[in-house]
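Novice: What follows is a group of structures, each given as structure tokens.
What follows is calculated from the coordinates using simple rules that are stated; it is not laboratory data. Owing to the predicted nature of the structure, the values given are computational and were not obtained by experimental measurement. Cβ atoms are built from the backbone, for glycine too; each structure is taken alone.
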Structure P
Amino acid sequence: MAQPRLMIFDCDGVLVDSEPLAAKAYERVYEKHGMPGVHGGIIAQCIGMKQSDIIVKIKELTGHQFPPTADGDIWAETKLLFSEELKPTPGIAPFLGGLAGDRCVASSSSVERINHSLSVTGLSRFFGDAIFSSSMVKNGKPAPDIFLYAAEKMGAKPADCIVVEDSPFGVQGAVAAGMIAIGYTGGGHTYPEHGARLKAAGADFVCADWHEVSRQLAGLGVPARVSGGWGSGGESSHRAGPIPPRGN
């Protein structure tokens, strides 16, 4: 493949360590409406989905029919928890600060939630208005729509894009879009088998921290400074093996 032109980041679980807080919000709201049992293990099966699809999945798993009039309660509870507790994933700010080239966010979350997440964690400055939500396209992840839309708006060909995702659905969408997929397991919601699931979904690499992401990017010709004080060390000259181009 040619030197990549665009890096596309998922938001939840990649840029910000939000998944445990989001799971807590769903659990609280469902319990408030008399539907207990929506715990973290249930929500873990919904990572990468947009809210409407999560509600459908929870019904499949628990039988709970969430009242449509209460949709706003989920965002209200999530926003409160994010404002009080949300943190960036470890090392992401220096990683983004040393990253050359174009970048954007492509998330299943709403634009409001993405912007709030980036604002409270101090990451907004790295993306400006290069924010894309599944609400902008017909089909959410694992469909490739959001990634193809982001690439088009950013003026990049799919084959020239690298996606960083924490969910199998997201990885599947990136692969379907013909993009390089990096599976990220540095969020607080991951578990021992998480990396294997991302690999099974088609991830070209699986990385546990941003230092390792930088090492893999070096092998793809993407300049990304690895500064001391985060990840596992200082400058790295490691180059990953070549990756054959995907079809579009």
Structure Q
Amino acid sequence: MQLNKEKIIGILGGMGPEATWDLFGRITRATPAKNDSQHLRIIIDSNPKIPDRTKAILGEGPSPIDAMIATGKNLERAGADLILIPCMTAHYFIEQVQLSLSIPVVNGFHLMQRYLDNQGIAYTKVAVIATTGSLQSKIYPHYLGADRLIYPDEYVQQHEVMDLIYGPSGIKAGHVSGPVITRLNRLIACFESLGADAVIAGCTEIGLVLKGHPMPLPVIDPLDLMAQEAVMLALSSV
């Protein structure tokens, strides 16, 4: 492995911090390294001060674009050759951020689109567990097609999904086991009864919680797809 030819991976993180370190770990585990020096160089700027993406999409808070661009430029200056953003809601702003950067930002929705297309008829109906901002932005049907997607009804979205993510006993508050797992299992079982073949962990922290826990349906985790893509791109010139 010729280290001088490898691409350097940048992670535009902090949205949230746990998803950021989780992506770092997944990249490390996905790298075909036999010793420390064969691992990839990864530069992380974890910036939790970036304004809330859901509030911005819903018109309830400031735009995160300037802060995302500034953080991306930090990664550029530090030597990154490509950027990953471990926050699917933030992908709503990814095209505007890309215009201000000279290195590519990997689009997690493109990766999910490719993955689902490769699955063919195996995943004809896919449920989405994501923030309200992501759902209202229509970013999922934009990339993945409206016909294949299943969403929670409004009550379940607010009182189950958003509470699981943002509530005082939710994932962003540091609760990642016990009742959270039980509630997610129940939610995914509900999607199964609606005809879903798989579930997208559309909030990156959802995938973090579900790791190692059997669920009623297969879980499509964008962080896994990002990690695999990053390793492939970083090693493509070696």
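Novice: For FRET efficiency 1/(1 + (r/R0)^6) of positions 101 and 189 (r between Cβ atoms, R0 = 30 Å, to 0.05), the calculated result is 0.15, so let me know which of P, Q that is.
Specialist: Q
Novice: Same structure again: Between structures P, Q, where is distance in nm of label points 7 Å out along Cα→Cβ at positions 133 and 173 highest?
Specialist: Q
Novice: Follow-up. Work out which structure the value 26.6 belongs to, where mean count of other Cβ atoms within 10 Å over residues 85-92 was derived from one of P, Q.
Specialist: Of the structures listed, the value fits Q.
Novice: Could you figure out which one of P, Q the value 42, 30, 22 for Cα extents along the principal axes in Å, for residues 61-180 alone was computed from?
Specialist: Computing Cα extents along the principal axes in Å, for residues 61-180 alone on every structure in P, Q gives 42, 30, 22 only for P.
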